[in-house]
Structure 1
Amino acid sequence: MTEPQALLRVALPVPLPRLFDYRPPEGRPAGAGDIGRRVRVPFGSRELVGVVADAGPPEHADVELREALAWLDPAPLLDGELLASLRWLARYLHAPLGEVLATALPAALRRGEPVPETHAWAWRLTEAGATALPALRAGRPRALAELLAAGTLDEDGLDGRLPGWRAAARALAARGLAERIAVPASQLAPAPRPGPPPNPAQRAAIDAVAAAEGFQPFLLDGVTGSGKTEVYLQAIAGVLAEGRQALALVPEIGLTPQTLARFRERLGVPVHALHSGLNDAERARVWAAAWRGEARVIVGTRSAVFVPLPRAGLIVVDEEHDGSYKQQDGIRYHARDFALVRARALGVPAVLGSATPSLETLHNARAGRYATLRLPQRAGDARPPAVHVLDVRKRPLEAGLSAELLAGIGAALDAGGQALVFRNRRGYAPVLLCHDCGWSAQCTRCDAPMTVHAGGRRLQCHHCGHRQPAPPACPDCGSLALQPQGVGTERLEEHLARAFPAVPVVRIDRGSTRRRDGVERALRTLGEAPGILVGTQMLAKGHDLAGLSLVAVVGIDEGLFSADFRAPEKLAQLLIQVAGRAGRGARAGQVLLQTHHPGHPLLETLLQGGYHAFAEAELLQREAAGFPPFAHLALLRAEAAQAELPAAFLREASALLGEADPGGRVQRHGPLPAPMPRRAGFHRAQLLLSSAQRGPLHALLERALPALRASREARRVRWSLDIDPVDLY
């Protein structure tokens, strides 16, 4: 009897935890060398792009299989360490391998497009442009033409030389005066510039990373302004000298331009950016450059953790505590944790940097799993800011600001400095209220109030995105006494612009920075002259604002009494981080904390002992309560248009989990309504699983999930499993 022909087992981007068998295209036998290649296959009435995950004889010889339509790659696109790490991630998250592999690929490659060329793009004047230059009118096109007259410039270089150059380039190209050309990326490397000499603590950290052999996780625990980026730069420079690659993760797109500028100035190699602000083609080019080993340094946000690193030398995770590293939908991975998994598989050091390390990271460091590198003082001559608590009980407030705080802002401006007014709530006001009957504007699709925007003219739900005009009168009583209640960044901006008309007031939040490089544009608007920044937590993350002498923090009281067990940690990190923006240059820094609860234990602990004193106390409370990092969690979420369906599914899930765990090693909490029971028109519930050890939790899920996926109730709801949830919403 002849051996059955080897077939392809393909991972497809569908929510099914299995592989799909196909006959190879063109009749050629499948083999191990095909694992990791993309292939286009028929799937029902559709065509899908999948990745070959295995090859071998069919499981059922009598089943007639469909033939794959076409190979998309001549050789494996995913192989080696990256494919092995993605398989691990699928097992750890109990997620379909096909969806994990699709998440790791840029959208263009998921669609089946070819791997792009990885040359760089540059601009030069045409002969017609050189001739027409003297006659060009003043403006940005002429400014660009004058830059190009000195020689060809790459697009990254133009980003730093002429803000807003792209529209000017299009205008010149339309007239035939300039053209875009492809150039080898290696030709664009700037000459490296030396950095400042490291202080003793920085030197010890740099030497420790350089001396690491193989995998070694480091916690770089440095106060704000202590020069953590300088440690990253010198560690990366050492890796580059050995001909290897480095990956640096940052939490926010807004940080990427600033980080890129420093890296490009110092390292002497092209530095590639990878974040959601790029279009699909740009993201695919960076991924391909990393895959080919051409991208020596990659700086990116969460999804950059999936780039191939065939010549890996170092992985850096800046602001490792930041919650944005956790993906909150789809494949719910944590980029920091997966970066450590990849570093171990690659056998390279991983540096986790933060002034306010997460309690999980501190726990690992204290247990000896991570080596701790400390930077206890600010770099250069910068001094820690002086912190003052303003008790505003029984005090009159204007747009949420006390007279003492406004006086502090005025003094900082008069001294030639800049002020940051921090309010972690965007919009004009949190709610629109009828003063006569008490009606408030609630979202019709969520159990949440609608936020007032545009000075009271528009309402928007920050949970589902629903927008509507503000009503002219109260829908319940007809009164005209509709009043915005509370204060958001838009209202602060409006009031401060009236109070300080002689200086610019620049707002930085999600609404004002939607455009590409929006944060960078806003900061350029402020410049170095006296002025006021109004912003949310976007400004608390790593920005180096040399002219900032005052940070005023308002509206922190709601965070002091949250039911979320992680709320104290998040608030402590936010306060330390935003306070650390002050006094980073030559000017002395001052921080004003405005609160109705000046004696709150969290504030007292932070002010008297700093973040580490808070973390010590919080870890003791977490251990007593059985919360992470002393427990391991998994969260089952379910939602449906009918209110009774999520709870019914989760009751069945709880019963199946109980049957699969006769020893009761994993605790089940719920089913319970979600903290927001209705969102975007769907009713929501959740079931929390907790275990003192990771192993029993994952073993239980491995046993119970097949039956749960096959259950009738599972087909009536949208449900998801979140391993190591960060937010229990």
Structure 2
Amino acid sequence: MRKILVMLLLVACQGGLTYAQSSHLQIPISRQGFHDNIDKEQLMADKFDGKADELVRVSDDQTSNLQATNALIKEVDNMQVEIERDSTLDHRLKVKYLTGLYSMLKDYNFKRAHHLIEAEEAPAIVQAYHNMMRADIKHQSIAPYIQGLSFGGSEKLIEIFNDNPGYKQAKGMVFTKYAMDNLETVMPKLSNYLDYPGTDSIVAAVARKYPNQVLTYATSYTPMANAIKRNPDPIVQTIVSIGKSPQSTRILPFIDEILAGTTSVEKLEKIADNDRQYYRQMVKSMINLQRMKSEGQHPIGMKAMMENMQAKSLIYIRSVNDLHEEPAPVRFKIVNDFSPEELYYLIINGQEELFTSSYTNHNNAGLYDQMMARMKPPRGDSLLMTVNFDRFKKFIAMAAGFNTLDNFLKSMAPENSNYLMQKYVQNLEKTEDLEDAVDVANSFGSIRDPKLLDFLRAEVRNNLAYVKKHNDHRGTVIYQLLSSLFESESKSEGDSAKATDMAAQLQLPPINFVTHNALESDSGRVYQQVFFYGDKDGQESFASFMTNFPKGEWSVRKEKYWAVITSLKGKPTTIFANLPLDEPADKDAISKLSDYMDEQDIHPTVVIHRGHSYHVNTTLDNLQSSAKIVILGSCGGYHNLAVVLQKAPDAHIISSKQVGTRFVNEPIIRSLEDVILSGKNIDWVQMWAGLAKKFAGDARNKELFSDYVPPHKNLGAIFIKAYRQIMKDDK
């Protein structure tokens, strides 16, 4: 509607839209504003591409553009005429449908701008509104007309007709669209739709992807539990039967075998209480699930099995770690009867907590050593075939990190080792996250065999050529980054020059130093936050940490929940460290300290985690975006690196390939504090060289220090930073 009193008939032509005067249409001034609002949203749709040329561009396809233009301009204008000319509608109803047109257009424009809807859906949305309006005028249900729309296209549309007799059914149908796209988070919202027929299909869909959620609700005392128990789906009913067992959470991962009839809840109950038998059964079942997956099936219990298996694996690993000062027969007694496959699963599930000496040691008693020794014959390719190559890329990355990759590859025929490493760097673009790609990046920094490095570089180039040929943008970014990282890392120049070249090539800020100015607050003070936990190790670490601040150089003040450590010499520096109160009060201390710092507008640029890997999530939950240096005193696995860089994109990360130790953490922290107090830039290459000299004569901790990765060598973190920067720029 482009004039107040005259309706123009739209005539489509190839070059856009022209207007010809038609019959005069009298519009009351009381409704003219509604037409004006519609016109503004039509113009917004037209100008979305920056041009008001009466052509709504929704894609590179001109037919799609013309269809969208016809819908958003011509058909909407025609509906305005239709509403005004309909003598059966009173003023209130005409306002309702005009307001609905405006709401539809505004919702479309907003969602298109925020990538919440496919722009090409415009014709379907406009047609659906027209059909729903006509049905509503006749007091008929609107429900049949939302079938073909997406959730984004239909959620606001039906609200226009909230007094329609089909509204409740339509709302349930729209919720189903939402639910099927959000199965992981939909269960808490489902309680409002228990009387809708689509609820059963939603629960059945959740059961196939997140059976643990269905189990949780099935065993609760809520109306949802009754709805689940009535659900006719066989998989839902199997979960219900599992829920009747007191060992339900331990039995759920075996749901695929229960469904197949190869085991039963009763049989599994007999082994669930015995940790050793339970772990052994999980290994057998995981191998079977992996076989199903390789055959194109979708095992239901895979995720739950992996979670239970990791939890159980860590029990054994922590036992071995805790006995690190005991003789090998004592230390590794707990795994004496483990098969090679069972040791393999311990290793890949223990990446974040394995000590180097727990993995391999000079007595050949480590988990890796025993795994290889118990294979008959000791061939790595045979083992991987037995476990159906389950997470073999993770295993290869760990072998590289612990310097056993060469040994593992030499256990098989050369052609098989070449094939394995080819597979290691293939299909990185097909994964949901970047974990495999980051593992490849990290492992390159650990491999010392020149021939293997050359082979991997060539394979990365081959994969880069392949994804480019197939116009795979994500794959091209991944392999181009890996190629750049590997070429820079392979240069013979010193670490500083390598890091400078790498940063320049990847278009990143410097990766080998942090300026002192970047650490300062507006007042010129450097603020730091250190996280401690209330277990025995955490309390010992805190006590040791506090000895690093002698009187005369530092002022130490203890509050109820934290300590404040302030420099008296050198550049102004303040360190906040929560007290390691007995668990679970330690989490309260961390929370109260974080709240206090927020209230005081204090934003730490140096953040230090002191604690086991199972505490690291709490630290990361409290990480501020201001962090420029992050020291993970425990593991630096992919997920931790990704979370750090998600929250603090500019962070330089020091991490360890194994569980951290205060005998290494504190020399690193002391060196860092010395540089900060001096006001100099933090030069990682220089600082690491100095630390290497300190540990050279320390036989006990030299090996532990070698497992720490400085920021300029943290290829995984550098890869994530560069990848996100490129994808952000492309968007």
Out of 1, 2, which structure matches 10 when relative contact order in percent (Cα under 8 Å, 6 or more apart) is calculated? 1
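Figure out for me which of the structures 1, 2 the number 44, 33, 24 belongs to, where Cα extents along the principal axes in Å, for residues 194-313 alone was derived from the coordinates. Working shown, then result.
Values: 1: 44, 29, 26; 2: 44, 33, 24.
Structure of origin is 2.
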Comparison of 1, 2 by distance in nm of label points 7 Å out along Cα→Cβ at positions 674 and 706 - largest value held by: 1
With helix-only ellipticity at 222 nm (-39500 (n - 2.57) for each DSSP H run of 4 or more, over all residues; to 500) derived as -10000, matching label from 1, 2: 1
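Work out which structure the value 13.8 belongs to, where mean count of other Cβ atoms within 10 Å over residues 426-433 was derived from one of 1, 2. Display every interim value, and only then the final one.
Details: 1: 23.0; 2: 13.8.
Matching structure: 2.
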Looking at structures 1, 2, which one was Rg and Dmax of the Cα atoms in Å calculated from, given that it came out as 27.8, 93? 1
Structure with the greatest value (metric Cα Rg over 2.2 N^0.38 Å, for residues 338-433 alone, set 1, 2): 1
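The numbers here are math on the coordinates, done by the rules we state, and not lab data. If you're wondering where the values come from, they're calculated on a predicted model, not measured in any experiment. Cβ atoms are built from the backbone, for glycine too; each structure is taken alone.
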